1. Using the calculated result 4.2 for distance in nm of label points 7 Å out along Cα→Cβ at positions 54 and 126, pick out the matching structure from P, Q.
2. A value of 41, 30, 16 was computed for Cα extents along the principal axes in Å, for residues 70-117 alone; which of P, Q is the source structure?
3. Starting from the value 0.65: which structure in P, Q was FRET efficiency 1/(1 + (r/R0)^6) of positions 30 and 86 (r between Cβ atoms, R0 = 41 Å, to 0.05) calculated from?
4. Once FRET efficiency 1/(1 + (r/R0)^6) of positions 78 and 110 (r between Cβ atoms, R0 = 41 Å, to 0.05) is calculated for all of P, Q, which comes out largest?
5. -24000 is what came out when helix-only ellipticity at 222 nm (-39500 (n - 2.57) for each DSSP H run of 4 or more, over all residues; to 500) was calculated for one structure; which of P, Q is it?
6. Which of P, Q yields -0.29, -0.44, -1.00, -1.21 for log10 I(q)/I(0) by the Debye sum over Cα atoms at q = 0.09, 0.11, 0.17, 0.19 Å⁻¹, as computed?
Structure P
Amino acid sequence: MSKEVDTMRAADADRQQIADRLKTALDEGRLSLHEYDERVGAAYAARTYAELMVLVKDLPRPGMTSAEVAAQARRSARRLPTALIVLWTVWGAVTAINVVAYLLVAVTVDLVYPWPLWLLVPGAALGAVTVGTQVIRNQNRKD
């Protein structure tokens, strides 16, 4: 959540929704009765969304099995940041356009300088940034 949303005041319906989610976690065996009592009390005493969200931060969505939770964690660990996905998409589109243009020119002219090879330079840089990002993310996850 953004800072602005975190500081917004929660409504009774929001508190009830969190209490229902805590009840589901109790029923699934994710919370002890003591933890449930503490968290429900805190939910009804919460004034802001931030105070509510901290109560369910460590709980998976209701009904998820441990295998689904582990699979979701693996997927999120493998997922590239959005900025890198956009950069790879742009690089791929530019490369495709240049290769097609090169092939069209090469068919009509005998000797053509292979300019699309220069696109390997930003591609290599992007690859290095991607690998570096994943290494840093894996190190942060282990700490």
Structure Q
Amino acid sequence: MAVRTLDHVNIRTADVPGTAAFFKDVLGLRAAAAPGAESIDKGCWIHDPDDRPIIHIGPIEARYPSDDAFPFHPARGSGAVHHVALECDDLPVMLSRLTAAGVNVVRKDYPPANLVQLFVEERNGIILELNFRLEQA
């Protein structure tokens, strides 16, 4: 048995609709109501282009199976999780989307890995690393 891949990241926030809008409108991912949620505003799953729900967004007051053992205490920012990295494509389109949305972008080119990284912060202060792999010559 081995870990195969990242399944999802969960964000608990007082602003579910705003957080969902960032991933949907700025990053261009598909948003859908989470299973059991009445609407996207009450709980949202953000899907990647292969339709995997990679970001789960829930309200602060929601009850999770882990809450009894690990009580939730809301905080702003990435806290102990420094950042979440997403593999992306079409760097010019993403830069355009981020600029149009007024998002502050820090770009880091990393030639040893043929990689361009964009660092942005979503509405809850969570740092996202958007990775763009460059074609090797």
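1. Considering all the candidates, the number was obtained from P.
2. Numbers: P: 56, 17, 13; Q: 41, 30, 16.
Label of the originating structure: Q.
3. Clearly, the read-out refers to P.
4. Result for FRET efficiency 1/(1 + (r/R0)^6) of positions 78 and 110 (r between Cβ atoms, R0 = 41 Å, to 0.05) over P, Q: largest is Q.
5. For helix-only ellipticity at 222 nm (-39500 (n - 2.57) for each DSSP H run of 4 or more, over all residues; to 500), the value -24000 is produced by structure P.
6. Numbers: P: -0.54, -0.68, -1.03, -1.12; Q: -0.29, -0.44, -1.00, -1.21.
Considering all the candidates, the number was obtained from Q.
Read the figures in this text as sums done on the coordinates, not as results from a lab. Predicted model, so just to flag it, every value in this text is computed and none were measured. Cβ atoms are built from the backbone, for glycine too; each structure is taken alone.
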